[in-house]
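Below you'll find a set of structures to go through.
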Structure P
Amino acid sequence: MCYAEYGEHTAEVTQVRFCPSGNRAMSSSLDKQIKVYCLASKLCIKTISAQSPISTFVIDHTESNIFVACDNQNIYIYGLDVQPLQQDGQVAKSK
């Protein structure tokens with residue numbers, strides 16, 4: 001039985017990783033994007049656009065940064081400042 005299906009990428013998916021907390025998953029693609037998914041709500045909660053197609057990525061143990069290796073032979077660091085979701089799946093507003 002399929003739990004969820006995500007189809008936001010427009011090119012070949014190169015990698016899927018789960019965050020250590022188990023709350024989020026991420027996918028990278030040759031479309032130069034990383035998608036961050038909330039597993040509870042089954043929503044894409046953030047899209048990170050890289051400089052070139054993504055070969056691989058890793059998430060730091062605090063889940064606050066992502067290190068991205070691209071086909072242009074550069075490595076980039078992006079912050080994962082995603083806001084928590086409310087019970088209804090909507091992004092909570094900052095006060």
Structure Q
Amino acid sequence: MLGERGHDVVAAGLVDGLKQLDDPILFAVAQEQRRVVITHNVHDFPDILRAWAEAGRSHHGCILSFLPTNAYGEMGRRFDRWFGRFPSPGDWVDRVAAL
């Protein structure tokens with residue numbers, strides 16, 4: 001979906017070196033790659049983001065999706081809205097958004 005819209009996307013669950021990583025480590029790898037993390041894991045990621053903030057660590061953005069994983073149309077509309085409002089990578093530094 002995002003790749004078709006011209007975004008550079010890596011799906012961690014489809015990459016052998018990433019899919020076995022625990023979420024805090026996966027988040028750290030994404031930060032090394034300067035990537036916005038998009039996740040449906042709304043149970044664990046708020047704690048990960050809080051830990052980063054409490055440690056004074058900056059991140060390159062995170063989008064928490066509360067939508068069903070098969071709500072492609074609505075996800076696409078919301079992604080377009082968020083990336084329309086914040087089009088550059090610098091806009092996402094330390095930003096957390098919800099779908």
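Where is relative contact order in percent (Cα under 8 Å, 6 or more apart) largest, in which of P, Q? The partial results should precede the final answer.
Values: P: 17; Q: 27.
For this comparison of relative contact order in percent (Cα under 8 Å, 6 or more apart), the top structure is Q.
Where does the value -11000 come from, among P, Q, when helix-only ellipticity at 222 nm (-39500 (n - 2.57) for each DSSP H run of 4 or more, over all residues; to 500) is the thing being computed?
Answer for the origin of the read-out: Q.
Assuming 40, 35, 21 is Cα extents along the principal axes in Å as calculated from a single structure, say which of P, Q it is.
The read-out was computed on structure P.
Suppose you compute mean count of other Cβ atoms within 10 Å over residues 53-60 for every structure in P, Q: which one lands on 17.2?
Details: P: 17.2; Q: 12.0.
Computed on structure P.
From P, Q, which structure was distance in nm of label points 7 Å out along Cα→Cβ at positions 5 and 29 = 2.4 calculated on?
Details: P: 1.5; Q: 2.4.
Matching structure: Q.
Since every read-out is calculated from the coordinates, none of them should be taken as a lab result. On a predicted model such as this, the values are computed, not experimentally measured, just so you know. Cβ atoms are built from the backbone, for glycine too; each structure is taken alone.
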